Structure I
Amino acid sequence: MKKTSREQFLEIVNAHLSLRDQGKKHDPAMVKVAEGIKENRLQLADSAYYSLKWGGDKATIHMFETQDAKEIGITNVTQSKLPKDRLFLCNRIMLLATEFEGDVPDSDMAFKRLLKSTDFDSIKKVPGLQNGVFTFMANKKIIIDERPMQEFVTDNNLMSNLGTYYLESPRFIRDDEEFEFTIELGDDAPERTLIKVVLAGTSTVPA
């Protein structure tokens, strides 16, 4: 049975606490988090960080960018960083897309209205997306390296939510480092392509 992100989070931080107690090499930041949880200064919460982007006429799509600002319905991430004092364990990623109908918005406000009202679906419905690759980086390290976008095609999998990929090695994202999620395609995406990515897992919050 697949472990929850909460179980994975506690397993990792408690392992570092045990290593410290044994006088072995450990990560002090992880020990600090473990002690914060045990002393009820910190608690764990289900968390998700998302971003919606225009992918039309692009072969490379950056889903989180340093110029991004938090806006409900568009993204809850500012400048590609987590909120201060957060430690986030990402154990799954959801990626959905769509090709909208009608005219291309002619203003930033119209584009945002379009994003906020869009129903996203399987990437399989947008030509070319499933044949690309995606890369995920955080803490200046590669977490996922050019993995096939096909991983997000879960249309016939009744055991998984649509467009969900589970990380084989869940990784922590810290609040002081930028993170990146990049899609690379063999050709430009169709002009009316919209894409949504969600990084989901567990993070620390004040108790």
Structure II
Amino acid sequence: MTSEISREFIADTLAQSIIDPRTRALYELCFMHRTHFQDDIVADKLRMIVRLGAEHGSQVSGFSPEYAAHRLGQSGVDSWFAGIATAEQIDPSLVFEMHKRVMDVFADLPVDQARSLASKYLHFHFPELFFIYDGRVAAAAYAFGQGECGYLARSEHDPDYGRFFACCRKLTERLVGPAGRRLNPRELDRVLRAWADHQEVACQATSPRAARAASYV
């Protein structure tokens, strides 16, 4: 995978990737109902997140929004949210700690699914702070980040999300030039997702089977 993303690619991707009404409604729901006093509202948020993720190929197996909502309500998440919402300065270690705490609430899921769901749940509540993790986007971020991205793993955090977050931070700096500004986490997700799609199409077109088929045309 090439390490460069052009100005034109970024502009075209962001122009075409309009936030759909359901995603916008989810942002609004999480903004208006950040607390976890009502399990039914929390379950609605989780249900919408899982449904939108499934449309992008991110499946969550055996998941009960009602059970997860109840666990979130009992977990102390509101005090965590209050702490990050009122912090004068957001240190990455605070982001990693928050992600790990929410990920632990989803500990009955496979670890990769819990990691992804925690990142999405946090992103929709704090869209400027949390990058959205899934396998395809992470693979693109690692390739562009070219290594460990300066992340130093700590045992109390999830190392995979920490590495992914560090790579995304590095990418936002690198893409200021071609983008003309700093991309927010949602925009970076759209650019990386579109680039992964582009690379998959390019790989299929240059595969040996495709090349053999082309030679008979």
Kindly point out which one of I, II the value 0.40 was derived from, the read-out being FRET efficiency 1/(1 + (r/R0)^6) of positions 93 and 181 (r between Cβ atoms, R0 = 25 Å, to 0.05). II
Taking Kirkwood radius over Cα pairs in Å, for residues 45-100 alone for each of I, II, the highest value is that of structure II
Computing relative contact order in percent (Cα under 8 Å, 6 or more apart) for each of I, II, which one ends up highest? I
Can you tell which of I, II yields 1.4 when distance in nm of label points 7 Å out along Cα→Cβ at positions 5 and 189 is derived from it? II
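I have -5500 for helix-only ellipticity at 222 nm (-39500 (n - 2.57) for each DSSP H run of 4 or more, over all residues; to 500), calculated from one of the structures I, II. Which structure is it? Mind dumping the intermediate values first?
Details: I: -5500; II: -21500.
Of the structures listed, the value fits I.
Computing FRET efficiency 1/(1 + (r/R0)^6) of positions 85 and 141 (r between Cβ atoms, R0 = 25 Å, to 0.05) gives 0.45 for which of I, II? Show your work: numbers first, answer last.
Values: I: 0.75; II: 0.45.
Matching structure: II.
Just checking, which of I, II has the largest value of mean count of other Cβ atoms within 10 Å over residues 109-116?
Working: I: 14.1; II: 18.5.
Largest one: structure II.
Every read-out reported here was derived from the displayed coordinates using simple, explicitly stated rules and does not represent laboratory data. Treat the numbers as computed from the prediction; the structure is a model and nothing was measured. Cβ atoms are built from the backbone, for glycine too; each structure is taken alone.
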